[in-house]
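Values in this text are rule-based calculations from the coordinates and carry no lab data. Just so we're clear, the structure is a prediction, and the values are computed from it rather than from any experiment. Cβ atoms are built from the backbone, for glycine too; each structure is taken alone.
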Structure I
């Protein structure tokens, strides 16, 4: 048995069948246990310190009990109805849950090496470790983009594996760093502590993680490695902007403005960036489609054509990306309206951010309508995916930098 075959076999055993289902139910039980702790445990839900409630002995007890009950129920269900193992939800979901748990574990381990709270000051945050991990993420993502581009010109399996592996390392480094920044915000001051999705610098990191993760899932499932050069190039462009944000003092952990001091932030912002990340992948698929279409129309015999997915595959990948991002962005917009009603007393106020979010929603809604109802495909929708992401970038970045309104707390300072 070759190493690749052995690796594939281990992957099949771990992420298929009974082991996948048991872990899936254990994760559900863990979530329910944490939720029960928030509602019924002594002390209840503490908005300012729930991260530490989860990681405390009380959190481990409630969550661990829920996980054990979930795993036990899965074993019973398998014994009663073995056909439950044929379902696809658990095998498709468990790898993502495993990855999330790994990020949490890595963040907890690194947190052990953080300086003591007495050695951390709001005015000087240079001794915190998350910044070093973010710089590692930056370097790895840029290296991954270079490796994917090199793979286009020299499609060696080794280069392809290096490109993919470095992209995954960047994802885990970024996720670990964000969780660590959450912890560091409490180290600076318990009153400052908040989820790391409150400013441009933090949400850029979140965008990198989601974009790379969506792309890598497509690469694994559809073998679309040739598209990685374009997607990771977009990520690398964002990395350079993030480095600039750091250089002008936008990377420091700061107190939340009153409008952001809400549990809505923890669900609205990540969901919003699932949409943004998926739209970025659709843009990458669109750019790849346009390049391949141009090369084919000119009769090119470049080796690059053997690396790129076919035009039909690229068309499908762009559509699948939008199909992932649009519902997430729609839900984020609905959640944002609910948050606005709580914070400002109205669901919609035609604030510049809200207006441009509506424009983005209409752009991608029209994309899906043209594709599904009118059968559009090919070059026209490839250009649409690219243009749509330019609109998305302005909604995300341009509005924050150049327009003022109720969302002006997101502007550069």
Structure II
């Protein structure tokens, strides 16, 4: 039997061997609390700071500080809610407004919507037909009462790239009192532009999306920018922004994974896009009538994500037919609870219901072989035959 072919890396990705090795080493050798005053604590604290610097270098985050958190969701909440609460006084007595991209991951969108209970007005920025938030859609919403804008860098379901630097520039010009937050969970280690190139005030990232260990994430904060209010209080760790004993082993593994991902992108800049092309060719051979979701131009996508609608094939049975052949893929965002119905992203795109129910998301590690990608296409072809889905014009 062939080994499992895992094509659901946007949901989570296996721990890189080098990152796991570092995680285990730190757990074994640097187990002390980094806040302890003895030598063992000081050694753990040094490794934590080394990881902070290593992650900053790997992300190209010069001019940013690193705040360790536990999850990408927590990083988004700290960036969005923490900054909004800090900045609301800038627009008093007017009602503070928060703008969020219409296709944001729930970790960001729900963090923003929760602020309504505190007197904020939350509005969404519409996406274009490709699933991108463009400056011309954001500009009419900008005014002197906006305290925060939150737009993801890469859409987790479509792979669409948002022009974050241009959006930040527009906010600086039209609403200079506002901060800008970026959910970069699907961007770090998968695209070449750096965190610093965005100019954003806060940028959320997570370890398990790039081969680190779950339970560790970070928020990059622009030096000289506004500082978020902490979500909870305690021992004053992370400069008072994130109380709780730091996950030294997780941070070390995260930083190592980020460095390896950056090196891989530098050695093979098209590692994701090239494999996406090969996979798409294989899928089109299996179902010529499939519909690719998101942008067509490669400079508008993160190449590790390919979402397709397979007309006539319900997604869940198709997914399980692929699983029976050892090919694991996703269906929309894996961060929704089981039993969730329509994807808000696909609804916002205006995709007809019959197509919304036929969407699979293939997401890559960037190391797949051509043979593995052909295998994925052949598995889809067999699954469609088993489901009695006919190719257009065929039997």
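Structural remarks
- Structure responsible for 2.2, with distance in nm of label points 7 Å out along Cα→Cβ at positions 257 and 361 calculated and labels I, II on offer: I
- A value of 4.1 for distance in nm of label points 7 Å out along Cα→Cβ at positions 73 and 225, calculated from one of I, II, originates in structure I.
- For 0.60 (FRET efficiency 1/(1 + (r/R0)^6) of positions 121 and 345 (r between Cβ atoms, R0 = 25 Å, to 0.05), calculated) the corresponding structure among I, II: II
- For 0.80 (FRET efficiency 1/(1 + (r/R0)^6) of positions 65 and 233 (r between Cβ atoms, R0 = 25 Å, to 0.05), calculated) the corresponding structure among I, II: II
- Of the structures I, II, the one that 1.8 was derived from, the read-out being distance in nm of label points 7 Å out along Cα→Cβ at positions 185 and 265: II
- Given 23 for relative contact order in percent (Cα under 8 Å, 6 or more apart), calculated: source structure among I, II: II
- Parent structure of the calculated result 5, 23, 31, 24, 13, 4, 0, 0, given that P(r) over Cα pairs in 10 Å bins from 0, in percent is the read-out and I, II the choices: II
- Taking distance in nm of label points 7 Å out along Cα→Cβ at positions 113 and 281 as the criterion, the top-ranked structure out of I, II is II, with the highest value.
- Parent structure of the calculated result -11500, given that helix-only ellipticity at 222 nm (-39500 (n - 2.57) for each DSSP H run of 4 or more, over all residues; to 500) is the read-out and I, II the choices: II
- Answer label among I, II for the case where Kirkwood radius over Cα pairs in Å, for residues 305-376 alone, calculated from the coordinates, equals 14.1: I
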